[in-house]
Structure P
Amino acid sequence: MMKNKNMTGQTAFVCGASKGIGAATAIELSKQGVNAVLLARSKEGLDDVISKLDKSEEQDHRTIIADFSSPKNLEKKVGDFLKDFDKDIEILINNTGGPKPGPIINANPSEFIDTFNQHVICNHILVKCLVNRMKKANYGRIINIISTSVKQPIRGLGVSNTIRGAVASWAKTLSFELGEFGITVNNVLPGFTETERLHEIFQKKSKTSGTDIESIIIEAQTQIPLKRFANPSETAKAICFLASPDADYINGVNLPVDGGRLQTL
């Protein structure tokens with residue numbers, strides 16, 4: 001991968017970094033010479049990803065074990081980490097797992113509250129923890145990994161559709177407020193991507209519909225002009241571009257990485 005200019009020596013907080021798109025993003029950023037601080041709840045998963053990162057003599061990769069189901073715990077873990085971390089932090093990748101699939105009418109009200117906390121509130125806490133360092137440097141990149149449901153709701157993902165939209169509106173508002181400090185705020189909207197999350201959704205659909213999972217996968221792929229699912233590294237490369245100085249004038253956008261599946265502009 002061609003290196004984006006001036007990323008060597010920057011530091012990125014990458015959430016949900018133990019697997020899937022988060023892990024792929026950490027790996028791609030490390031190829032650019034970025035120091036990665038990986039956040040997730042699985043120590044084993046984080047250790048595995050750390051072992052896959054590029055490591056020049058100057059690079060310093062760290063991990064924070066935190067559960068996004070507890071915003072207060074996340075705030076304390078990050079706050080404690082930052083007390084002893086003296087590097088600038090230029091990049092924040094907000095990313096966490098989605099709620100269980102299902103029709104919105106069947107959702108318990110507590111599911112909306114829990115998911116709001118895991119996504120909007122935890123994202124906000126992380127920005128609050130890091131934004132003063134970005135302001136001081138007059139440079140920052142905040143990138144939220146959301147979903148194509150921001151543009152076109154996905155059937156059977158009622159709670160997710162609702163909360164992903166809230167994240168998008170939060171991020172757009174933030175982009176108005178932080179742009180003058182050289183900080184951009186953008187959203188990446190992954191389409192069908194080869195992750196555990198995607199297969200969990202397909203398994204749930206197979207169980208509720210009585211359709212075999214192979215047929216569900218084929219049907220999903222027919223919706224995509226490229227006729228295949230994304231590899232997490234393909235989404236990670238788009239994230240890496242938005243995190244770079246090459247994307248200086250891109251702010252407040254929702255970028256689908258979906259192979260053309262969305263039927264909206």
Structure Q
Amino acid sequence: MSRKKTNPSLKVLLARYSKSDVIDEIEREYASVAARNIPLSLIDDNHVVKKASFPKERIKEMGESLKEKGFFTPLLVRPSGSHYELVLGRKRYLGAKKAEMEFVPCVIRDISDEEMLLTLLADARDQREANVVEMALLFEALQDKFSYSQTTLGEVAHLSRSQVTNILRLLHLPDEVLKELMVGTLSYGHAKAIASLSDEEILNMAKRIHEGNLSVRETEYLAREILIHQDTSPSLEPLKKKYGAASISVKRKSVTLVFETEEDKKKFLEGE
């Protein structure tokens with residue numbers, strides 16, 4: 001959903017959202033604003049991160065707590081047509097739905113898509129139990145919609161560029177493996193180790209991880225062995241000869257050619 005509101009410059013946005021206390025600052029801002037009770041049926045889950053799920057037990061516990069103790073902090077929402085879109089407080093939102101609550105307290109702020117994404121990313125960054133898939137979805141949206149580089153994403157998320165790359169790669173996992181990661185039956189370390197494999201190999205490795213109770217280190221070793229086998233597969237020999245490459249690695253959405261010399265690489269680039 002596109003919003004026409006004029007945004008501050010990237011420099012201004014980064015200066016604010018890369019700060020460690022930006023979410024506390026935002027919550028202080030709307031703590032002084034009177035919350036409105038809004039029908040839960042009028043609030044839509046955030047369209048960017050709604051794919052990210054949480055363990056059912058955690059959401060059920062959140063719902064029971066909200067019913068018993070109420071909301072200590074209101075949800076942050078923004079107008080979206082005749083409804084509202086959730087910005088902050090997703091676990092509380094899902095818990096309230098689970099508990100079938102009719103109304104929930106909200107603070108309404110009319111913020112742009114870009115600021116919404118940065119707010120969500122800063123919140124995911126600061127959570128103790130951050131949903132890494134949620135972070136990956138936010139990285140992807142900021143890249144696709146606003147042309148953020150991985151270096152810039154790392155600046156906001158307080159991560160290195162390679163860490164951002166590894167998190168984005170998780171979105172290439174088959175849905176069933178991605179779900180395991182979200183609910184905690186597969187660790188981030190295990191998921192990262194197998195993310196560069198083909199779908200079939202990822203599914204096979206996920207099964208081996210569970211059946212053999214493999215450590216992350218063992219998983220990384222086995223994944224490397226599979227990739228090495230891909231590099232030396234006989235079916236790739238004609239391509240290696242055609243392009244003068246020392247090795248070729250075929251992954252889900254990329255092909256990597258490695259050349260022994262700069263001269264070989266130059267010949268490939270110049271189409272000789």
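Relative contact order in percent (Cα under 8 Å, 6 or more apart) was computed and gave 15; which structure, P, Q, did it come from? Source structure for this number: Q. Given 19.4 as the derived value for mean count of other Cβ atoms within 10 Å over residues 38-45, which of the supplied structures P, Q does it correspond to? Derived from the structure labelled P.
Source structure of the calculated read-out (FRET efficiency 1/(1 + (r/R0)^6) of positions 30 and 110 (r between Cβ atoms, R0 = 41 Å, to 0.05), 0.60) within P, Q: P. State the single structure among P, Q that was used to calculate distance in nm of label points 7 Å out along Cα→Cβ at positions 86 and 150, giving 3.7. Working through the options, I get structure P. Which structure, out of P, Q, was P(r) over Cα pairs in 10 Å bins from 0, in percent calculated from, if the result is 6, 24, 28, 22, 13, 6, 2, 0? Answer for the origin of the read-out: Q.
As an exercise: helix-only ellipticity at 222 nm (-39500 (n - 2.57) for each DSSP H run of 4 or more, over all residues; to 500), calculated from one structure in P, Q, equals -13500. Which structure is it? So the calculation was done on P.
Values in this text are rule-based calculations from the coordinates and carry no lab data. Note that the coordinates shown come from a computational prediction; the quantities given were computed from them, not determined experimentally. Cβ atoms are built from the backbone, for glycine too; each structure is taken alone.
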